[in-house]
Structure P
Amino acid sequence: MADETAHRVVIVGGGFGGLCAAQALKKTPTHVTLIDRRNFHLFQPLLYQVATGGLSPANISAPLRSVLRKQKNAHVMLGEVTGFDLTARVVQLSDGTRVPFDSLIVAAGATHHYFGHNEWAEHAPGLKTVEDATEIRRRVLSAFERAERSTDPKEQARLLTFVVVGGGPTGVEMAGAITELATHTMRADFRRINPATARVVLVEGQTRVLGSFAEKLSRIAQTALTKMGVELRLDAHVVNITAEFVEVKPDGGKADPERIETETVIWAAGVKASPLGKLLAEAAGVPAGRGGHVPVNPDCSVGAHPNVFVVGDMASHPGPDGKPLPGLAPVATQQGEYVAGVIERRLKGESPKGPFRYRDKGTMATIGRAQAVVETMGFKFGGSVAWLAWLFIHILYLARFENRVLVVFQWFFNYVTRNRSARLITGERPPDVREAPKA
């Protein structure tokens, strides 16, 4: 049992930052309470594979209680945080529970950002949760099923058109995965339609995809996507999304928007901090930044509250170039470990070793079968070697050993057979089958 009289550390969020902070406090004289509204840790970088039937949700998730079961000073609490009282040092939950803390770490992550067009969310789901992934999977697979039943060539073409908004890593990965799903996995599954005729359109507001990568890697990615058959709309923005079409307008010109007939749109164009970011900023007396991110001090603390920390996607922490650090898993994990170290040193009566410094080990993105790009330690390369490096790194980051084994086996099977065995249409109750009335 944890020592209830020990220094109380409350962590909000069981993502990369929160979970790493909890684990880094394992050998400290603290009582750690990890609060999350979900009972599992989710490996978000592989959600796109759930959305396209390559993996099941359980392959990339791990129950928080299972991950922390051997950590005696850690306690997992299932609940939804609704507010903070930093004067009284309590976290407020939706059921009225007030959880006291001596140190608070908030790592509630991010959500979708539609840049003032929240009405688009109904027609263009993003990809942040298991539910998002299974909903996208349902929409993509259902589109093929409805096209199979249709006898109208125009309707079939509309149903077999998929638009991905956003050319960052998530958008590129989604576009590539849907293309492979259509051209290889399901090529012989239907009788009326040819899935390989499906259109995948990737819309990006910048002049190149993977804008945060080196130009060389962007060119490699664009070439690979084009060879796969993905249609690129670069230097263009979506101006309207409905249930039946998307309108895309090129930047810097007077051309009319291009109307793309489709009913399957996937949003990968932007994120904003969890709504808890604004609540915490108000409680701390600091202005929330762009997208609801919380500005933090060099040691990841907030305002005049040295015992309150924000890590991960919620934090606005300037890097060496003055720009906020990117919302990547390595940033969150390093911040979580750093904050745990700050708390540990304070308990020993020692000062922190210095401000948080992000050690950039590189970035990577996969495009398709044996195609990826990697930028690390000055090296920039693409192709099959980059793809193998991407596989290895992502397997290492999975929370549990059994997840790693399952994913390795599943990926090997998918690679050899080009099959995606998790192609389940879920989320809608199937119609009842009733006995026909007797004459």
Structure Q
Amino acid sequence: MPLVMVTILLPIVAGALLFTLPRSDRILSRAVGTAAALATLAALLAAREAQWSVRWLARPFTAAFHFGATPVSFWIALLLGLCTACAIATTRVARTRDFVAQMLFLEGTMLGLFLARDLLVFALFWDLMLLPVFFGLVGWGEHPATAWRYFIYNFAGGLTLLLATAAFGIIYGSTDVIGRSGAHLVGAWAPWIYAGFAFAFLVKTPIWPLHTWMPPTYAALPSPMVSVVSAVQSKAGLYGFLVVALALLPQYVGEYANPLIVLGAISLIYGAVIALVQTDAKRLVAYSSLSHLGLIVIAIASGNRLALAGALVYIVAHGLFSAALFLVLGYVEEREGTRSLLHLRGLGWKNPRLAGALCIAVLAALGLPGLAGFVGELVILIGVYQAGYVWPVIVALVAIVLASAYMIRLYQDLMNGPQREDLPVRVDLTWLEGLAVAPLLAALVVLGVDPAPLLRL
């Protein structure tokens, strides 16, 4: 079997095989799941240059099961593999075996999306990756209304993506176009096809006002799953803009850049202001993600080459620090039974390792120089300014100041406030939890010092 297909199928098959294990053995389920995620990561590294293609549709347009990493998708898939392994390694939710299987299914469907070279296959995996999150919300989030809101919003986006893909294939003659130079579409229907793509990508990112599914979803999902959803699944829309919209319909991205920039700017400020007043730690990070992702949308809409390079750096950086934040907040919630900033204070006095991990993640999120988040923000701002968009840069600078305020507040309220006498002393960050978070934090430092591998793309 081709190596690229092994990469996609390995987590799916491993997730199915998990159901043969005893349901009560949490440690074994977690160990097998972590091993499968690490094996998938190794297979991805080995399959970096590999491709595989089999035609499966000839009429009314040609389509193929064509898989292989592009330079952009490889880094996002690498982020997915790392985040999934780190999340599974410390999973302690109820029905651990079933939950780890859902995590592996989620990884496999997202790998299918990011490694797809055919637009129709891309659209099919777009819908498939909704299912593990939906069942995660129903089975572990215990919020059916939130699950259906997530599904309806994202399925609506997936439906428009499928319709736009079918229209593209009929007009162009083929959907086997991802990563192929010169596969541009023009004509009377092209703006409508671009609109279908853009709607799907903006829902998934998400961007204001299509964001209302995100905060409740992030708050309801167990921390291991939301760390992967926030870090990687939210990047599917941004990835779509980069490898589908910009590559196949570049003239329409430029023609309709202003509406995208306005929506990105509103998301920047709206997310930052709402994050300032949140008392739920996970919702605070959710709204901060809305703000950060708005900056990336502005970078993509500007069309500036430097801004696009900064966008890729910030996509990876945001994935790393958001995954670390949700994992650490999950550890706090497991120990204290709450994530309310009104009830948790002074945890850092007795939990220095927990405080240290949260501190690095918070500093990366607020854009501290030397960490990857700062590099992404700086390069985006320079590129957007070079493209002639001055007011979005000013808006972004205001949002960055607000990010410093709400991120420092998050850390101060949880770790540095006066100690609550009624809170019992808990176990500090364990070696396994530290081992799970350390690669994410180390990658933030490495990319902050040397972002050249991403900037060159």
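Nothing in this text is a laboratory measurement; each read-out follows from the coordinates by a stated rule. Since this is a predicted model, take the numbers as computed values, not measurements. Cβ atoms are built from the backbone, for glycine too; each structure is taken alone.
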Read-out Rg and Dmax of the Cα atoms in Å, computed value 23.2, 87, structure in P, Q: P
Structure (P, Q) behind the derived value 45 of percent of Cα pairs over 22 Å apart, for residues 219-402 alone: Q
With relative contact order in percent (Cα under 8 Å, 6 or more apart) derived as 19, matching label from P, Q: P
Entry that produces 12.4 once mean count of other Cβ atoms within 10 Å over residues 115-122 is calculated, selected from P, Q: P
Entry that produces -22500 once helix-only ellipticity at 222 nm (-39500 (n - 2.57) for each DSSP H run of 4 or more, over all residues; to 500) is calculated, selected from P, Q: Q
Top of P, Q by mean count of other Cβ atoms within 10 Å over residues 163-170, largest first: P
